[in-house]
Every structure is written in structure tokens, then in C-alpha cells.
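Read-outs throughout are calculated quantities, based only on the coordinates presented, and are distinct from any laboratory measurement. Quick caveat: nothing in here was measured; it's all calculated off a predicted structure. Cβ atoms are built from the backbone, for glycine too; each structure is taken alone.
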Structure P
Amino acid sequence: MGEGSRGCRYCCEGGFKPHLRGTTYLIVNERLGALKVGITGVGTDRLRSFQRLGWEVAHLEHFEMGSDAMSVERAILDWWRIELVLPAYLSPDDLPIGGATETAELQMMPVWLAIERIKEVANRVRELVSTAA
């Protein structure tokens, strides 16, 4: 494996595991004027780590497969970056525990609108999963 590589996402010891239950989250930090979309595995302390830094949970969507949570996160990031042309708002220095590329400026992306879109995308993903089963 190359430097910075963590190995296979299905068998590596750490990191998000798309074959296990997962959650798409939206968190907000008023002090930084930012919101962040992300994914986490069930039972991890990822959200608590952000909460210790002043972030508040605005919305959660839970999935039986983490890959579905990943699909929702990707759709939201594509919406922010491609459709709305919103850049990442924070830098890695602003967010030392990672995830700066998944942030947006609160003045440009209202929380209610982000929550509405996450719910819509999550429902579409769930419908696709149920029709594929």
C-alpha cells in the first residue's frame, strides 16, 4: 500500500465500513458560520468529536448499509459543489479532525434547505434499495 493508503474499505480495521450500518449527518457550527455533511458508522464517536469542538447535530439519516449513507453524502456534496457552485468553506486548519472539504457557508446554505434536500435524497435511496430487493 502507498503512503496515506488505509487498505480495503471492507476489511481495514479503522475507518468507515460501507457494508455495515451507517448514518449521514448534517452538523452546524454557528461560531464558524459553517455546516458540514458527513457519514459515520453506527457506534463510532465521530459526532461526539465534532460536538466537543462546538458543532451541533442538525439532522441524521440512518441506513442499514453504510454505502447508502455514502450515496446521500455524495449527492449533497454534488449539489453544493456542482449545482450551486459552493466551495468548501473551512480549511483543514479550521477543522483539525478532518472533513473540511464537506463544509459549506451558513450564509450561502441555510440549514433548513440542506435538511430538506438530505431527506429527499435519503428517501430516493431507500426507494431504490427496496425496489432492488
Structure Q
Amino acid sequence: MVVVFAVWFILDRQEIARQMGFLEPFYDTIGLHIFHTGEGLTIGSVRSELVYEDGIMKLVVDGKVVNTTKKVQLIPSIRASALGSDGKVMQDWQIDAPAATVKPGGEVPFRSSINAPKGTVVDINLNYIEKMPDAPE
């Protein structure tokens, strides 16, 4: 029974650490690192601007995902949040990179826009989206 528990504790460590975050330092201590979405990837060269296109005001955001590791990385989706002057999120949307992976030391550009942003946007936050387990149907 102890062996079965130990194997489960090792093989299912990502899920265990997600549900019981206090165990993550323990896993790191014994050399079983818990990887997080977007780890080893940076979002850089981000630029946003308002443009008038086809009769519609659009907020355009572009940048690039850079792989700082020595292995091919999957590119997770990015959540873009448009912030108002009070720092509150006015609008969220998802950005998917045009490629599924990025080579070691490589970069993949992305570009996204939303039509008619709600209010005056003063800042954009970009964060990788944690993939959640599929809900049972």
C-alpha cells in the first residue's frame, strides 16, 4: 500500500500541488519541481494602441512570447485585461498565439484586438491562462 501511495504521490504531483499548494515546497525539496503554465516563457515587446479601422475604434495589442529555456515549449493562451484609470478590469479577452510551440531561445509574435473598448483604457495586463481540467459532462 505504501508503494502504491508513493507512486501516486509522485506521478500525480501536479494535481496534488494544485489542490494542496502547501506541498509544492516539499516537492521542490525532493527534486520534483512543479511546473506552472507559461514557466520558461516571457511575454515581451508588448504594445497597445487605439486604431480606427473599418468604421470601428479598436484596441490592438501585440507582442511576442519568448522561450527562455533549452527545450521546445507549448504556448498557453493569454488572458488580456484592459484596465481603467482606477486599476479595475474593464474588459477581458483571450489571445491565442499563431503557433502551438516555440523553439528554445525562439519567439512567436502575437496580435489581437477588441472592437470598441469600454471606456478609457490606461493599461493592459497579460497573463498565461492556467488550463483547468475539463468539467464532467
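In terms of volume of the Cα convex hull per residue in Å³, which of structures P, Q is highest?
Once volume of the Cα convex hull per residue in Å³ is worked out for each structure, Q has the highest.
If mean count of other Cβ atoms within 10 Å over residues 22-29 is calculated from each of P, Q, which structure is the one that comes out at 22.8?
Working: P: 22.8; Q: 12.5.
So the calculation was done on P.
Taking helix-only ellipticity at 222 nm (-39500 (n - 2.57) for each DSSP H run of 4 or more, over all residues; to 500) from the coordinates of each of P, Q, which one would give -10000? Mind showing how you got there, number by number?
Working: P: -10000; Q: -4500.
Computed on structure P.
One of P, Q was used to compute semi-axes √(5λ) of the Cα gyration tensor in Å, for residues 46-101 alone, and the answer was 27, 15, 10. Which one was it?
Numbers: P: 20, 18, 10; Q: 27, 15, 10.
The read-out was computed on structure Q.
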